[in-house]
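The structures considered in this document are given below.
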Structure 1
Amino acid sequence: MCSQRRCLLMRFLSFPAAEKLLGRYGVKTVPSVHSGSPQELLSLAGRLKPPFALKATGRGINHKSERGLVALHLHTPAEAVAAARQMATRLTPVERGSVLFVLQEMRSGAEFLVGAKKDASFGCVALFGVGGTGAELYSESTVRLCPLSKQDAAQMLSETKAAAFFSKVGFRGVRVSPDAVEALLLAVSRLALAEGVEEMDLNPVIANSKGLWVADARVFLR
């Protein structure tokens, strides 16, 4: 994650803008709606299938889980509105001025971290590792210079604890197609080089036998 001072010098993409950018490169995101107003979620939620996941997003909003800015297994629009209102009380005045509440359909599966950043010594690099809360728990990722080759992407999948999900038996009942994650890594590599990405963090990327979706994205452009 970039330092606060460095982040301020970059262009931050809101979640809807990041979704649109990812879509241009064929990257799927979890179906979602978003609003700066908790009450507006009441009508927007009808576009999604419950149960829902809710999070508060914004330029300076980090460590969402630890701060109580993520809510899972919400079954009705009213529950989503109540959760958003509760989250608003945990935000600073500055954060409340720019917060975007993102309501999504729940997805289950393995969670990965996929990202890219401009390294001061090596230039553009891509990253892969365990995602979700496990990203900080295991604190491991593998890195390659962009542009990635298919061989690079395949090797990255084998170099962290996440490799268990790509075995023939999977891990804890979840098996993920390595082809889908390799394709995502290659798309992120192309995007990072073409769009001038300073830092991009897709976490979690949720994958199961049915597909792969980006559930959260933080993108900073030069």
Structure 2
Amino acid sequence: MVAVLDTGLSLDHPALQGIRLAACRSFVGGDPHQDVTGHGTGCCGILVARPGLGGPAGLSPGIALLFGQIMGKDGRGTVAALCEGLRCAVGADADLIALPSGVLYEEPVLRAAVAEVLAAGVRLLAAAGNPFVGQTGPLYPAAYPGVLCVGAAAYRDLYAAWSRPPDVVVLANRRAVPMPGGTWREVSGTSLAVMIVAGLLATRGGVKQLPVLNHVLF
């Protein structure tokens, strides 16, 4: 089972209807199925979107998905909500946690929550971050040891300038993803990259099958 922590998961898109949703919870006091920004919906679609409905099929169709809403309507969240989501995923026996976001500052409570995830043997993937949206330093928890820090490449032979030094780099440029309301949108960057790696891990025999190497392009 893969856990995704993000803004929300709207199921009104045809490509997301009938997916294996083990649980869908909010840690910000909202409706987890309400996704104003579309970020979480699109990220989940990279994993589980059904084929033949106007866009690419998910990389891991049929996989069980646990979704946790850690950001509100404005796309912002708290470290407390992130920590609660991480612990919930561990408690639900998730095999892998995909976090296509992060925070710009180090927090002891976040470090402690990440340590619990790693101690439980759960693989945690997190975005290296995108300086083109104003990021000027490392993103957490991707910067913590033991977390698989995922970066993005714009083209097959060009390492994207917005990625921080990651463990793994994937081609993550202009992929169509499902949006609330039944539309599709092209996205790029490290959020997309995280979900691509999560899909590869889930599809190719589990998290131990992917070597962790610096600057590897898939």
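General remarks:
- With respect to Cα Rg over 2.2 N^0.38 Å, for residues 17-144 alone, the largest value across structures 1, 2 is given by 1.
- Origin of the value 8, 33, 36, 19, 3, where P(r) over Cα pairs in 10 Å bins from 0, in percent was derived from one of 1, 2: 1
- With respect to FRET efficiency 1/(1 + (r/R0)^6) of positions 97 and 153 (r between Cβ atoms, R0 = 41 Å, to 0.05), the largest value across structures 1, 2 is given by 2.
- Comparison of 1, 2 by mean count of other Cβ atoms within 10 Å over residues 113-120 - largest value held by: 1
- Ranking 1, 2 by FRET efficiency 1/(1 + (r/R0)^6) of positions 33 and 105 (r between Cβ atoms, R0 = 35 Å, to 0.05), the structure that comes out highest: 1
Bear in mind that the values in this text are calculations on the coordinates, not laboratory data. Remember, predicted model here, so these are calculated numbers, not experimental data. Cβ atoms are built from the backbone, for glycine too; each structure is taken alone.
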